[in-house]
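Presented below are the structures under discussion, each in the form of C-alpha cells.
Every number here is computed from the coordinates shown, using simple stated rules; none is lab data. Treat the numbers as computed from the prediction; the structure is a model and nothing was measured. Cβ atoms are built from the backbone, for glycine too; each structure is taken alone.
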Structure P
Amino acid sequence: MRAGLRVYDADTHVNPAAEVLERYVDPGLRARLADLAPYRVESGQIGGTPGFHQYRVDTKFYRRVLGEAGPHDTFTGRGTNWRGTKQPRAGVQDDQAGNRVADMDDEGTDVHFLVATSWVSVVGLPDVELETGMIRAYHRHAADFCGQFPDRLKTMIVASTRAPEDAVREIHRWGTSRWAVAVLPLLAKDVPVDHPDLEPIWQAAQEHDLPIVHHSLTWNPPYFPGYRDLWDNIFLGRLASHPWGGMRFMAAFIGAGILDRYPDLRMGILECGFGWLPFWAKRMDEQAVYVGGTAPLKHAPSEYMTSGRFFCSIERHEGEEMFNHVTSVLGDDVLLFGSDYPHSECQFPNSVDNILGWSMKPETKRKLLWDNAARFYKQA
C-alpha cells in the first residue's frame, strides 16, 4: 500500500533459473535434461541468483549501430541501462520469495503478477515434449514460490499452442489454485493466436475465469513479428517489437470473434506500451469494414476494447499526458499499473511513487493502481 492506496503491479518478471526449474521436472524429463544442456547459459539477470543459469534458445543478437555499414562482433544489442535508483534483492527472479516481498514492501505494492521470461524460449526447440515438460515444472515451482505469500504473489498458467490438449490439462489441473490468475498462450512460430485448434484453451480459460494475457519478447522465441526485418539494430528492434506484437495479438484475438464465442473471457496486453491504443482502435474499425478478413463480429473492434473485457498495462515513460489522452478516448477502466520489475526498465524502488506524482482524479488513480487489475486478473 502506498499513500493509502492498494497497488497491484500487473507486469513483473521471474526467470526462474534452470537450477530452480530442474527441481520440479517430471522423472521422465529429468533423463532428458542433457538435451537442454546446450541452451544453459550463465544468468547474470538483475534480481537473479549468483552462479545460477538460465535456458535460452536461439538468442537473437542485434549487432549493428545505426549509421554504420556493418555489424560489430562485440556489440550484441543485449545491454540495457538500469532505470531505477536501487538494485532488487538477490534471487527475486528465482526462488527467494521472501526477498521479493521485502522489495514489494519497499516499493509499496500489495500484489505482483509474475511473467516468466527466459526459459519459455524452449518453444523454439523442435521437440514439443521439452516445452511441455518445462511448462509443467514451472507450474509446480509457481505453486511453491507463490504459495509462500498467496495473497501477494500471482502468476499465469503457460499454455503450449503446439500441444493444446496438454495446455487444457494444465489449465484444469491448476485453474483453481490461488496463484493462477491468468493464462499465457506460448505461441509457436507460424501458429496464429486465432487458429481453430486453440479454441479448447479459450474454453478452459473461461471455465476457470482466467483471462488471456500477451507479453512480447525481444531476444528469443517466441519472437515478435518482423524480427528479421529490422536491419540488425536493437534500437529499431526494441522500438517496434513490443507494440507490434501487442497490436497483432489483440487484433487477431478480437477479429477472430473469440470474445463473441466466449462472452465471459477477458484479454489483456502487457509491456507493449499504451499510447497506440486509440490509433489502433480507430484503424481496426476502418480496416474491418474496408478490407474485411475478420470473423462476423457482433460489435466494432473498438467496442470490445471498451467493453470491460480488454486491458493494457501502462509504461511510465509514456507519461501523464499520454495517459490522459488514452483515458479521454477509451475511459479509465482499461489501463493497468505495471512496473516491469525487476527488469532494467523499472524504476525500483520508486515505480509507484512516480505514478502517484501524476495528476488524476482519485477514482481514476484507484482504478489504475488496483481496481482494473482486480477486475482483469482472477481473484482467488
Structure Q
Amino acid sequence: MGLLKRIQEKNNIINRKKVVGELINDLTGFGPINSLLLDEDVSEIMVNGPNQVYCERKGKLLLTEVQFRDNEHVLNVIEKIVTPLGRRIDKKSPMIDAWLPDGSRVNAIIPPLALNGPTITIRKFSKDSYQIKDLIKFGTITEEMAIFLDACVKARLNMFVSGGTGSGKTTTLNVLSNFIPEDERIVTIEDTAEIQLGQDHVVSLESRPANIEGKGAISIRDLVKNSLRMRPDRVIIGEVRGIEALDMLQAMNTGHNGSLASGHSNSPRDMIARLETMVLLAGVGKPVRVIREQIASALDVIIQQSRLKDGSRKITNIAEIQGMDGEMVVLKDIFVFKQEGINSEGKIIGRLVPTGVRPKFHERLELSGTYIPASVYG
C-alpha cells in the first residue's frame, strides 16, 4: 500500500506540474504550441484543428503529441496572435496572415472554411540569419557557386530566386542580400517582413490588407511603384506573385540594376512562364513576344531552390537568361544538381556541378572587381 500511495502522490505531482505548465503557456505564451516555438530544431508548426499538430524538424514532418482542448482553445491562441497587431479573425474575415513578436510568419484559417477546425501554420523566424558559409555547410550550395553568386550581386545583375513553398527561397534571398555593399541604399518590399539584412541603410516596406470595410489595402504593386521614388540603389521584393511583376520588370529595365526578387515555380523555365502570365494579368495588352523580350532584357540570373524528398534544401539550378531566340527566351544552366541515388537512410546522394558554360555576362563580373577562376565553371 505504501508503494501504491507513493506512486499516486508522484502522479499527482506530475499532473499538477502539467496543469501549471499549461496555465503558464496559456497566460504568458501561445498555449500548447509554446514548447515547439521555443524548440530551435523546429522550423515550422502546423496545427490542423485541436487534435492534430505537426512540426517540421530538421527537414522532416513529424506528428507531435501536442493537443488543444477544443476548437475554442485554438481560436484563443489565434486571437492572442492577431489582437496585438490590430487585426481580427471571424466569420466575415476567416483567413489572416500575421506574425509573432520574434518575426515568425503566421497564417490562420478558421471554420467554416477549415473543415478540420481552426488551422494555424507558423514559419519560424531564425534568430541568427544564415550566412553563405552556413549554406555551404548544409550542402545547399558549393564554394564555387558561392563565389559566382557573390560576384553576380556585386556586379549588379538582376537575380530571381524561384522555388516551391518551404524550399528556402527567403533564406537564399537573405544570403544574397548580405553580399550588397554597405554604401548602398536598400529598399525591401514584402507581404510579411522576413528579410534580415545586416547593412545599416535599409528601408523595409510591408503591404497592408484591407480593413473590415474592405478599404485601405496597400498592395505589393503600390509599394514597388513608391519604392522607385525613394532613390534606391537596390530593390528587394520578398515574393512576386501577381501584377506587380510588370512594375518589377519595368524597374529592372529602366536603370534599377542589382534588384533581387523571389517567386514560386518548379524550374527556371517555369518561372519565365509564370512571370509572363503575371504580366498578362496586369492587362497591359502587350503581345506575348514583347513581354518575353522584356523578361529577357530585365533578368540576368534565375536561381532554382528545391526541397528534396529527404527534406534537404538545395539550389538545383543556376541559369543565365541569354536573350531571345525567335519567340523563346533562351536559358542556359551554369550549375545543376545531379542526383546519383539514395542511401540506406533515405538521404539523397548527389552533387552540385558546373555545366562548363561560361555566362555571357562573365566580363561584367570581372569588371566589378571580382576575379572568377576558370575552375568555377568546370
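When Cα Rg over 2.2 N^0.38 Å is calculated for each of the structures P, Q, which structure yields the highest value? Once Cα Rg over 2.2 N^0.38 Å is tallied for P, Q, the winner is Q. Look at mean count of other Cβ atoms within 10 Å over residues 98-105 for each of P, Q: the largest one is in P.
Here the criterion is relative contact order in percent (Cα under 8 Å, 6 or more apart), and among P, Q the highest value is seen for P. Sorting P, Q by mean count of other Cβ atoms within 10 Å over residues 74-81 from high to low puts Q first, with the largest value.
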